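Pasting the structures in now, so scroll down.
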Structure 1
Amino acid sequence: MEYAKRMTRIKESTTFKYSALARKPGVIDLTIGRTNYDTPKAIKDATKKALDEGKVHYTPTKGIPELRERIAEKLIAVNGIEGIDKEKVLVSAGAKQLIFEAVLATVNEGDTVAIPDPSWVSYESIVEFAGGMVDWLPTYPEEGFIPGERFFSALENSMPKLIFLNSPNNPTGAVYPKKVIKRIADIAARKNAWLVSDEIYEELIYEGEHFSAGSIYDKCIVVNGYSKNLSMTGWRLGYAACRDKEIIDKMNMIQEQSVSCATSFAQYGAVAAYGKDAGKETATMREDLRKRRDYLIGRLEDLDVVCVKPSGAFYAFPSFKEDDDIKLADKLIENGVATVPGSPFGSKGKGCLRLSYGASKIEELEEAVKRIERTIQ
């Protein structure tokens, strides 16, 4: 059967592929991009209340005003993004949907999009699905996967319509310093490029501070949500904001013709995400994740495995000096531990594995490292 040609430009999600393989009995799952925490009770209670009150119908396509107002207030107070109001905020069915909409709204067939290497696997697929071409911007473990001169040289030599920025980074956990983000924004301004700043791990930082490019660049589309910091991956709820209202309106046009709106009662529940109770649970989770990170990095060091200590998110990205990280990931599954191979995240991920400690207790991490050790020896 003949399908649309665009289907040849899209790849299977590597993360979902290996997460499915991890469901085999007895396998310790280090693939999943989530925590093993529950959604905060205050959010669930607000959602139940919305259901009981019959808030089960379509909402405005941009999202309910109450939630968009809270988001705008947060972006101004916490991220320093002046000039944002609820009309410059778009709520959708997860951050991924918003990234898809941002790319479709800005990238024409043949346009170039600059992406840090390594980066989340879906950026490349979304760009190619839209007909764009990727310029990779290399980062290196010896520089902590922070953009350095080779990164900026590649960016200066590129002519991007759009640039991706992800800090804290998936898969490396790198947190970009303010001066680095400013330099990226300065180049974007000179090239008149859009900037998509994926800030989904903003509240999961152990060292360093989060800085939003949206606070200094008008053509920055900030993307964020509730999946990681509040353990709401299954709720499929995220938001985008930009000082340029026109791009939000264009993205909303795509939303009108695709998902229509985010789930109504989930939006009412998310209003409670801006209360003190939810914030306390995020802080508790962050400290627990810090302990898991420190344990996992220490054990990898015991194995003489090179791994940059991640400053944020909940991933380790060690190098096993393997030419074929996919074969290594497959072998590890046979030996009872599931990881995600590094090369699908970009060429600089070759020989690496992404290990998620978000959903595994220290006891599980201990056993996982033992199985890794047996495999690589």
Structure 2
Amino acid sequence: MFRVSLLFLGMLGCWMMDGIHAQEIDVWLGTSGSTRSKGIYHCRLNSATGQLSESELVAEIRGPGFLAMHPKRSHLYAVGTLDDTPSVVAYKITGLGSTASLSLVNALPIGDGGASHVSVDPTGTTLLTAQYGGGSTAAYALADDGSLLKQTALIKHQGGSGVVENRQDAPHAHWTGFSPDNRFVFVPDLGLDQVVIYEHDLENATIRPHGQALLPPGGGPRHMKFHPNGKWIYVLNELALSVSVFDYDPQQGAMSIKQTIPTISEEEKNAEQFTSCSEIRIHPNGKFVYAANRGHDTITVFSLDEQGLLTPIQVENIRGATPRNFNLDPSAKWLLAGGQDSHTLSVFEVHPDTGRITYNRSVITTPSPICVLFGPE
């Protein structure tokens, strides 16, 4: 009887430990090139309580602003400066939770200054970067082992809308992403007031020009996301602090605008010394959209109607300064907001029925977070 009891207690202890481990979610943090930051950081989110562990440095690199993950979760990719060269860098991921670490695999120079964004297609074949300063989009081939093979394209955008002085006199590619069927690539360009659209040549891991979608003059498109139904696209306009809604034709790879709505009022914008939008996310249930406002230091929550049009329902302070990036965890129960200038990462509970977010008083200090990544996107 005593032996049986010991066996039961041992099994119960294992189950409890497994449960505790299962509650931990890896959080990878890209950072700006501030003096406080030394590279890529990692922390853990308790999915049951929303509490964060302290962050730890896992890879030294200057200004690894944005990160992307291989669909197999085997590799992490960063755009930053390595050996004084603006590069895209591949890291091997080992371990989980408290044992998670990164080891450098290889790097390739971008060849057009530093990149503002990086993404990987759903098959792990093609990697893309957007160069804000150079105004270009680059494509790279990935090897089967997750390493970087070669740059297959570097396409310079042309022109500038000229609407906002000193911001739109030249092209500024800001984000890259793939259509749900992986046939097309989309690059919002802040300087052009356009989303530049490319054909995705998956076999050769490269891209070819296809078309463009126009944004309101002076909008300054920065980031965009597809709705889970694949029929609607939401583009965040950095300069105008607004969201533009598009219908999407998957056969033609074409976008048709149908709404543009502000994230905060003109009165609220005018009350600040500086304001601009930074990131946009869509709840996986397809009912809510979230957008971050720098300067105002808030996240605006929108509800969607049956046509995908937006109505604002909440504006919530991030309990930090300069929310350059935020993300929803895989369960969409928690929203993590990075404060670039406050050097903080704060957690909010997401209410799935209303879409509203509530600060849960979990916040950590971490250097200049400007990318919050959980897994492949």
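General observations
- With helix-only ellipticity at 222 nm (-39500 (n - 2.57) for each DSSP H run of 4 or more, over all residues; to 500) derived as -12000, matching label from 1, 2: 1
- Taking FRET efficiency 1/(1 + (r/R0)^6) of positions 130 and 146 (r between Cβ atoms, R0 = 30 Å, to 0.05) as the criterion, the top-ranked structure out of 1, 2 is 2, with the highest value.
- Computing relative contact order in percent (Cα under 8 Å, 6 or more apart) across structures 1, 2 gives 12 for structure 2.
- Distance in nm of label points 7 Å out along Cα→Cβ at positions 42 and 202 derived as 3.0 - corresponding label from 1, 2: 2
Read the figures in this text as sums done on the coordinates, not as results from a lab. Since the model is a prediction, treat every value here as computed from it, not as a measurement. Cβ atoms are built from the backbone, for glycine too; each structure is taken alone.
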